[in-house]
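Please go over the structures that come below.
What follows draws every value from the coordinates through simple rules; no lab data is involved. Predicted, not measured: the structure shown is a model, and the values here were computed from it. Cβ atoms are built from the backbone, for glycine too; each structure is taken alone.
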Structure P
């Protein structure tokens, strides 16, 4: 094998001592400091948002992905069929589903199963949106919420009841309840 020798460029004296780099860094720092000083003095409008008082709610982009939640249809029925696709595709494994059967005397016995337990660990969730994309029944949606808090790890695991509570109702065709399917 041939040996390749790479020639290093010759640096000037100010480059060897990092003086030009230091001058560029000071220039950037001083320009930002001057802009901040002018904003404080009232010469220019503020750029930063003061979080507790001001919220991003009206400024969120259309494609923003927030926390996942479960939704019901307009009749209050569960959309989820416990197919567990969202659990299998979740990269951090934040979703845990325990499927349960629907009794044969139930008016909605056409569907074979529903979730007995559905938990999402919001600490592990990375808000990627893959669960929403893979759901065949459109039962899981990402809501536009960025302030999810809890005092303990247990509070950050949202169970089925909490997911339905914060998810709300979605209208539209649900294949689960379609009599033709």
Structure Q
């Protein structure tokens, strides 16, 4: 049973890498089976479909953000400190899971049905929670009176490229965290 789980986990890891490098649509199940070392006929004893793989990768990446945000918000920090922590979260997730984050950012569009509906709902929930932090900062005078949705999208857009950096050193990751906070937050501080 442990070997089964390990093989299934390897499928998700390798799928995320292939989806990152080739895109979801261009990756075949045969290619993925070969990458994992399985015959195509036995591959389906581990996985139902390519979309199931995509759905699980997206759910896992979504959970990293949602759970991270819940921990940050539970600390009851100031809006500025909360936004700094959110930027840190995006850096950590992108550097810790670059393939999965690429899929989360770009390939989710291939989800269908309930998987797509659930994914969009999770993203919207995350967005609303961050926007609430931003609005709180505007209301208490810590942030300029700017459109909270534009601020949110600026922060998210400013961190979307991070997963393209391969294996950054801790010093490089820290420098990126600091500079992102300086760049993304300075223009909105009151």
Structure R
């Protein structure tokens, strides 16, 4: 059970109801602070709809953060969202293999994006070598967008964990298909 109340449209002032357009558990918790949810949603909206970063690579990076953080909410939601943006079940299995150091058939750029997400999640920054590899493939705008995306989701998983946001039943099949390690 979440540590803060799960609020619906009738629980908040009319001027904040737009924040629950996506009635997901995370938003129902964050609406306890409408200003925080509005700011949080603005960056999330840019990442998903404004960034020019390839959506499949974006979702792989987000999934890598969720997997490393063992964040069931993030992992399950972005498996579904990832499927919507071209992430295949084979890609998810490859992400798991890459995380475990087994290598995969992913293309080199996707592997480097996953490596960057692992580095930022674990050490707080991407290494010079990984950055150089990314810089050979991305212009400055895409580099910034990738790093902002990974960093934002490092924060998201901490919010989810700290507020103990539970996975909605609709997303449980994704966790059953691709369980997180213990």
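Out of P, Q, R, choose the structure whose coordinates give helix-only ellipticity at 222 nm (-39500 (n - 2.57) for each DSSP H run of 4 or more, over all residues; to 500) equal to -24500 when calculated. So the calculation was done on Q.
Have a look at P, Q, R and say which one yields 37, 27, 16 for Cα extents along the principal axes in Å, for residues 7-78 alone, as calculated. Each step should come with its number before you reach the end.
Values: P: 77, 47, 17; Q: 53, 23, 17; R: 37, 27, 16.
The read-out was computed on structure R.
The value 2.0 for distance in nm of label points 7 Å out along Cα→Cβ at positions 119 and 143 was derived from one model only; which of P, Q, R is it? The value was obtained from structure P. When mean count of other Cβ atoms within 10 Å over residues 15-22 is calculated, the result is 13.5; to which of the structures P, Q, R does this value belong? Considering all the candidates, the number was obtained from R. If Cα extents along the principal axes in Å is computed to be 61, 38, 31, which of P, Q, R is the source? For Cα extents along the principal axes in Å, the value 61, 38, 31 is produced by structure Q.
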